[in-house]
Structure P
Amino acid sequence: MTIGIIGSRGYPYIYSGYETFISELAPRLVQRGHTVKVYCHRGLFQVRPPTVKGVKLIYIPALEKKVFSQFTHSFLATIHACISSTDILLYVNSANGPFGLFTKIARKRTAINVDGLEWLRPKWKGLGRRYFWLASYLSTKLFDAIISDSERMSEIYQKEFGSSSITIAYGANIGHSTNPQTLNQWTLTPGEYYLIVGRLVPDNNANVIIEGFTRSPSRKKLVILGDVPYRDKYAQSIRRTDDARVVFLGYIRDPNALRELYCNAFVYIHGHEYGGTNPSLLNALGNGCCILALDTSFNREVLSDERFGLYFQKSPESVCRMIERLESDGEAVNRLKQNSRSRILERYAWEHITDQYEDLFNDMRSGH
């Protein structure tokens, strides 16, 4: 079977959940005997090998502007895919919903992973917000299969658009610390820092977490991994904090270093608000973190309520209270650390996720 994947920045480029997802799924499908083509943003790759780990890479240009980059790239990739030999097309991001019209005309079997509630994200206003709602609606009408990454997201799509969807979560790998000395380059000590991993965008609530942390008497550090690849007022305002305990590391692209940062954190703090099953949260579980998460239905689904995490409300006061609670209850922190990896084995292992996608693609190919 030949599978084309459209809607990410490419492979093996790692920037967000989409790219992480593709970096895990595509090679596994190749190992199972399938041909996989990933459409990549040409401008992001100085070196452009035709294949990586057996995955075929197709480099498509785009109008490299913040708003139009992904749209123009997906449009050109769709045209290429429609006149190419593929059995199944998989799109990521509901923003690509309108392109289902082209694939339907070309009679390509097509699925879309709609991911989060893009039309509710604070960064989108006015026309942008209306576009994402319309694109999500069109996804439910034009694609052969709608994939939600959580049961709660499936419920929202059923209520909002009257459309059923297939639930296939993201996955994660199990990791353990093997070289804690890696932390020395950032003057960090194992167990002496909180960790945030995610883009500096409003719906990840780094501002709320930072303000709550700076109000606390904690002697630990708050380490923030992530940024945005463009000039942004919100991200700049977050970086202006003058609290020496807050450390910004930007992007960490070395997977071994990233694993050590997860594994040796005192607590991982997760502020993502509008996504479904978030890859950063799964990585924290897989690397044995104690997790403090924003209290949302999505995060509760992943963490099975209080089985695998604790929660804060969307306010600095709540963050501050929970930090004080965690630092006075080492037994609870250690218990959550010891249990967290079992959640991945229970539901979010990548091989299981790949099984589900392979079954879906086989059903689609046979016309079901």
Structure Q
Amino acid sequence: MYETVLITGGAGFVGASIAVTLKARFPGMQVVALDNLRRRGSELNLPRLRAAGVEFVHGDIRNPEDLSSVPPPQLIIECSAEPSAQAGYGGSPEYLIQTNLVGCFNCLELARRTKADFLFLSTSRVYPWTALNDLAYDEGETRYVLADHQSLPGASANGISENFPLTGVRSLYGMTKLAAELMIAEYSSAYGFRYAINRCGVIAGPWQMGKIDQGVVTLWVAAHHFRNPLSYIGFGGLGKQVRDLMHVDDVCDLILDQVTSFDRYHGQLFNVGGGRDCSLSLREMTQLCERITGHQIPIATSVENRPADVRIFLSDCQRLTTFSNWKPRRDATQILTDTWNWIRAEENTLRSTLGA
């Protein structure tokens, strides 16, 4: 087992959850979380990391010297990212590209020097949004539904598999993550270290600092808890656009399996998500939030689509579930309930971050 593991973005939602999980499972492992604390609310994870015995380093993957200051790792889990699909539109994409591309390059340079295994959290946003929005669909009472028969490979009523065509634009964010995937495979081949890639759908659960452009589940639950207004944006303003959801604990379960059997996962690339069985439209999420919190809030409508927005995305994870014993075990109700219970327990601390 690895003696030292470096988690970049280690004070973020997913990175901190993985760090705490690894340290609990392997108490003798040195788990180092590196983060620049740029995202509002990430500083709230520092006491949680400290209590778990995780070492925190305040650093930035854009700076090679910050990565050189950490103990040499045997495994790098690359969770750092500017994660918004809206990033770069209406302004410069410099931070996005410097973090997601140059930052990944700097992490790969560290892996090259130390021969560390490399586990990369990518995104379902690598799939082109124009092709996704051209898929055949039906309109139900509360959601859009993918049709049974599709003309493109890798698409079905179960969602999008790894065989879906990658030709086309995918958002500036999606571009950086796909380019990073290619760079990882090339570095592994050239310099002889192992890697695995997880293309994650929507991850949610406690400790996510949701915003209007990323972290929609927490945004929705928090708005209902604090009674803040929301909006259905795009696709007619009906709230029928759909995403599959995955509890952060299910992500951690997968990471544990990959960490303990990395040789088997080497060179593999998987879609990782809740799939059709764990999916919600915004309208359905509203109904579930009302039931869980007991609160109703005003929801406005805006018919215009945001840049690179997608009507329906469902992760088809058959490749992963066939390859391994992993499958998501928490449903949408548990995801939203766990998120609400966390907000209630930390209400005073979270009010300025999620209640504003």
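Rule-based calculations on the coordinates, nothing more; no lab input. Small disclaimer: the values here were computed from a predicted structure and weren't measured. Cβ atoms are built from the backbone, for glycine too; each structure is taken alone.
Given a value of 0.95 for FRET efficiency 1/(1 + (r/R0)^6) of positions 137 and 217 (r between Cβ atoms, R0 = 35 Å, to 0.05), calculated from one of P, Q, which structure does it belong to?
Working: P: 0.10; Q: 0.95.
Comparing all candidates, it corresponds to Q.
For which of P, Q does FRET efficiency 1/(1 + (r/R0)^6) of positions 49 and 289 (r between Cβ atoms, R0 = 30 Å, to 0.05), calculated from the coordinates, equal 0.55? Structure Q accounts for this read-out. Mean projected area of the Cα convex hull in nm², for residues 225-328 alone computed as 8.3: which structure among P, Q? Corresponding structure: Q. Name the one structure among P, Q that Cα extents along the principal axes in Å of 54, 50, 42 was derived from. Structure of origin is Q.
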